[in-house]
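Next up: some structures, all given as C-alpha cells.
Read the figures in this text as sums done on the coordinates, not as results from a lab. Here the structure is a predicted model, which is why all the values come from computation and not from measurement. Cβ atoms are built from the backbone, for glycine too; each structure is taken alone.
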Structure I
Amino acid sequence: MRPSPNVTKKATNITLSSDVLSEAKALGINISQTCDQFLRELVRKERERRWQQDNAAFIDAYNQVVEDEGLPLDEWRSF
C-alpha cells in the first residue's frame with residue numbers, strides 16, 4: 001500500500017534501539033521512510049485481520065451454503 005502523493009506527514013518522536021539506529025544510519029537507510037512503510041503494512045494487516053474476525057460468522061455461513069448447495073450458477077460454468 002503506497003501513500004498517495006498528497007499524504008500529509010506529521011513529525012513524531014519514537015524510541016529506537018541505539019545500536020540498530022546507528023547501524024541503519026551508517027547504511028544510509030532512511031529511518032522515517034522505513035518506519036512509515038513498516039507501520040503502513042502493519043496497519044493494513046491489522047485491518048485485514050479485524051475484517052476477517054468481524055465477518056467470520058458470515059464467511060462460515062456462506063462457506064457452509066456453498067458446501068451444501070454448491071456455487072451459485074455453477075451449472076453454467078464452462079471451466
Structure II
Amino acid sequence: MDILVIIPGGIVTPGTKAVAKKLAYFDTDLIKTGIGFKMRLPLNRGGQADEVARIALVLATDLSSYVQGALIPVDGGFLSA
C-alpha cells in the first residue's frame with residue numbers, strides 16, 4: 001500500500017479571491033497575515049489549482065512507481081522558507 005500525501009499551499013481560486021476581497025475590507029489582521037504569507041513565498045505568488053492537479057496526475061501514473069511514503073508539498077516553497 002502506497003502512502004503518498006500532497007500538501008497544497010495557498011491556492012488561488014475564485015472562492016479564495018472572493019473571500020479575501022470581502023474580509024480585507026473589515027479585517028486589518030487578515031491583510032497583515034496575507035502580506036506575511038506572500039513574503040514567505042519564494043515564488044512570490046499563489047498557486048494555481050492545476051499545479052496541484054499535475055502532481056496528483058504524476059502520482060496516479062507509473063511515473064511514481066518507486067515513490068513510497070512521501071509527503072509532497074505543492075506550496076511555492078512556503079514550507080522551505
- request: Taking 1.28 as the value of Rg/Rh (Cα atoms, Kirkwood Rh) derived from one of the structures shown (I, II), identify that structure.
  value: I
- prompt: A value of 9.6 was derived for mean count of other Cβ atoms within 10 Å over residues 51-58; which structure in I, II was it taken from?
  reply: I
statement: Output -19500 (helix-only ellipticity at 222 nm (-39500 (n - 2.57) for each DSSP H run of 4 or more, over all residues; to 500), calculated) maps, among I, II, to structure I
